[in-house]
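Multiple structures are listed underneath, in structure tokens.
Any read-out appearing in this document is the output of simple, stated calculations on the displayed coordinates, not a laboratory observation. Computed from a prediction, not measured in an experiment: that's the story for all the values here. Cβ atoms are built from the backbone, for glycine too; each structure is taken alone.
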Structure I
Amino acid sequence: MAALTPDIRAAKRLVVKIGSALLVDRDSGLRRDWLEALALDVAEAKARGTDVVLVSSGSIALGRGMLHLGYGSLALEQSQAAAAVGQIELARAYSEVLALHGITAAQVLVTLEDSADRRRYLNSRATMETLLGLGVVPIVNENDTVATDEIRFGDNDRLAAQVAVTVAADQLILLSDVDGFYSANPKEDPTAYRFDTVDAITPAIEAMAGDPVSGLSKGGMKTKLMAAKTAVAAGCAMAIMEGSVERPLKALADGAARTWFVAHGDPQAARKRWINAMKPRGQVRVDDGAVAALAAGRSLLPAGVTAVAGAFGRGDPVEICAPDGEVLARGLIRYTAAEARAIAGHRSTEIEQILGYAGRAALVHRDDMVV
């Protein structure tokens with residue numbers, strides 16, 4: 001049976017990707033009116049109780065205009081200089097339009113390394129969770145001032161999908177220059193048709209995206225399909241829609257043309273499966289009090305730990321064992337093996353005194369644990 005078509009109004013946590021062409025006009029610069037309309041969409045989503053994260057391009061496009069660099073090819077150092085100038089202007093614009101609705105914005109700059117490395121991934125996740133918990137709208141962009149080809153996502157479609165995975169979003173919206181996923185390039189094939197929904201990304205669906213080097217439109221669709229695969233595997237539905245309309249999120253809710261890639265399952269269940277599939281790098285043995293706390297759905301605190309075995313780094317998977325050695329759970333630990341041994345049996349308030357810095361209260365957070 002086909003899954004139900006997602007409804008953006010029911011999203012609990014929403015990631016929206018915004019391309020440079022939607023934000024920046026080559027002649028007039030920032031499209032302020034469009035951005036203010038988007039801010040109204042964001043405000044209405046938050047009023048419904050939805051957490052919102054915006055993944056925004058535009059810093060290089062804004063900066064090159066401000067630096068009068070033209071629109072030809074730029075050297076790497078010119079692109080990074082343009083990004084450095086444009087990031088300030090972009091952050092200010094988002095801050096101003098969201099402030100009109102009493103919403104605080106935060107700038108989060110990332111590179112591919114931040115998701116590839118588990119330690120950085122946990123840092124990013126913890127920061128984003130804290131911002132969302134405080135009601136802030138994070139504005140995420142690739143850190144173009146320092147990123148080189150080796151550490152780049154390369155496109156904000158894939159970046160947006162990775163952000164959606166990081167924050168356990170249940171919906172991802174790609175605001176694009178096309179109104180959905182087509183069976184072929186509609187500019188070249190008059191018989192091409194748009195899918196309203198895609199329930200599964202099959203080899204046949206992948207073939208429809210075309211060769212990534214055969215043209216701009218097909219290449220762009222290829223990256224969107226890669227983003228969809230990442231998102232739906234993590235329990236996050238993804239939509240592609242034409243984004244230049246005023247208030248695109250309202251248009252989507254009102255039935256605008258789009259393609260939904262349907263996720264089967266939810267983000268938390270997908271994350272638990274991912275953690276459970278990892279090979280443990282060590283063991284943490286706990287006391288009876290911690291056993292009861294884990295059974296009640298709480299995080300593992302250092303005070304409940306009686307022994308630590310193995311050699312692991314921060315973010316590595318470990319087994320959590322009862323006093324008799326029975327494996328109770330698996331999780332991503334927030335300290336190295338040496339640090340875990342040092343704080344085992346101590347209260348969280350003592351961590352700073354023992355380690356010399358204020359660490360996180362939980363040794364393994366419940367969101368990073370499979371019981």
Structure II
Amino acid sequence: MTPQTLRILGTRGVPAAHGGFETFAEHLALYLVERGWRVIVYCQEDGSGPVFEDTWRGVERVRMPVDAPGPKGTILFDWQATRHAAKHRDLCLTLGYNTAVFCALLRLKGVPNLINMDGIEWSRAKWGGVAKTWFWMNDWAGCWLGNHLVADHPEIKQHLSSRVNPDKVTTIAYGADPLHDMPTAPVHGLGLEPGRYLTLVARPEPENSILEVVQGFSREPRGVTLTVLGNYSADNAYHRAVKASASAEVKFVGAIYDKPTVQSLRFHSMAYVHGHQVGGTNPSLVEALGAGNAVIAHDNRFNRWVAGPQAGYFSGADGFAATLEAVLKDPVRLAAMQQASRSRFEECFTWNHILAQYEQLLLQWLPAVRDAGAREQKRAS
């Protein structure tokens with residue numbers, strides 16, 4: 001009997017090393033393989049040479065060398081992966097819509113393709129006019145060309161429903177691993193005291209409210225440390241402004257890519273600061289919930305749905321300073337916020353909960369694969 005088959009496109013590949021979609025692809029692929037599926041993941045390789053295939057933990061990998069840097073390389077890889085997938089009659093899951101126009105080929109070939117539409121990328125302030133136009137066009141293309149769409153947040157579904165029938169969109173959030181009893185050595189190694197610091201993990205960009213957070217935190221002595229992860233360059237005006245506004249209690253520890261170190265930092269943090277102003281279900285925020293961090297987040301509809309009503313919310317430097325002061329003065333509230341994060345995570349964001357929803361959706365689309373194959377055979381006969 002032929003196993004249920006899924007091809008995953010749109011990431012750099014597995015095992016995960018580059019971000020949220022890769023982490024999700026790894027979890028989903030391993031989950032489905034364990035449940036008897038055949039899973040093929042397209043993987044981008046640096047350099048040149050022929051396409052080659054191998055297997056990683058039961059997951060089949062199609063590895064495609066691309067000899068081009070940055071966005072150009074990503075676009076070339078996505079096109080090559082889409083062309084390869086179009087030669088087969090397998091169900092496809094495309095993660096992200098940044099090159100959704102290529103999905104026209106899958107549609108023309110009758111290959112059922114589900115697209116996770118990610119966030120509203122074209123609305124981000126960091127992009128210039130050309131990039132915004134590209135993302136906006138592909139946002140529309142994904143809505144039209146995908147057989148079905150996945151939104152990782154109710155507000156993303158509402159956005160997509162302005163373009164397609166709401167029945168074409170299923171909301172499934174993002175998952176994370178719960179953290180328990182992580183070692184303290186990585187925390188001490190960074191000169192931090194467990195339970196006496198806050199963490200902020202975000203790209204240093206204006207839309208992530210880092211300047212406002214650092215300004216609000218630094219207005220007076222806090223008795224705790226604000227630990228900021230990320231690369232800050234002296235050549236970037238925004239980065240310079242963030243560092244110039246920091247008090248002695250703000251610690252910039254650089255970008256940390258070692259997963260166990262980041263997990264220990266999260267687990268032993270008293271609170272997590274999330275300044276993201278746009279996006280859907282942000283992986284970093286979900287990971288903070290899984291670590292049992294009290295959450296102090298920018299006040300918007302995306303963060304409120306993820307973190308829940310017991311988190312602290314702010315807008316601007318004044319708002320952050322006021323929210324932080326209220327939390328630091330009230331240990332009972334801080335403990336309640338930490339417990340609320342754990343409860344919210346267990347309710348909605350465990351990997352088993354998320355991946356089971358994906359499998360149920362994928363199973364609904366397998367008959368479309370069989371129907372497409374039958375039509376192809378009829379044409380060939």
Task: Cα extents along the principal axes in Å from the coordinates reads 68, 51, 40; which among I, II - done: I
Open item on the list: Given 17.0 as the derived value for mean count of other Cβ atoms within 10 Å over residues 71-78, which of the supplied structures I, II does it correspond to?
Closed with: II
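For distance in nm of label points 7 Å out along Cα→Cβ at positions 47 and 183, find whichever of I, II sits highest and give me its label. Each step should come with its number before you reach the end.
Values: I: 4.1; II: 3.2.
Largest value of distance in nm of label points 7 Å out along Cα→Cβ at positions 47 and 183: I.
One of I, II was used to calculate FRET efficiency 1/(1 + (r/R0)^6) of positions 143 and 247 (r between Cβ atoms, R0 = 41 Å, to 0.05), giving 0.35; which? Could you put the intermediate results ahead of the total?
Numbers: I: 0.90; II: 0.35.
Source structure: II.
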Task: Structure from which -14000 was derived, helix-only ellipticity at 222 nm (-39500 (n - 2.57) for each DSSP H run of 4 or more, over all residues; to 500), options I, II - done: II
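Figure out for me which of the structures I, II the number 4.8 belongs to, where distance in nm of label points 7 Å out along Cα→Cβ at positions 167 and 231 was derived from the coordinates.
On the way: I: 1.3; II: 4.8.
Considering all the candidates, the number was obtained from II.
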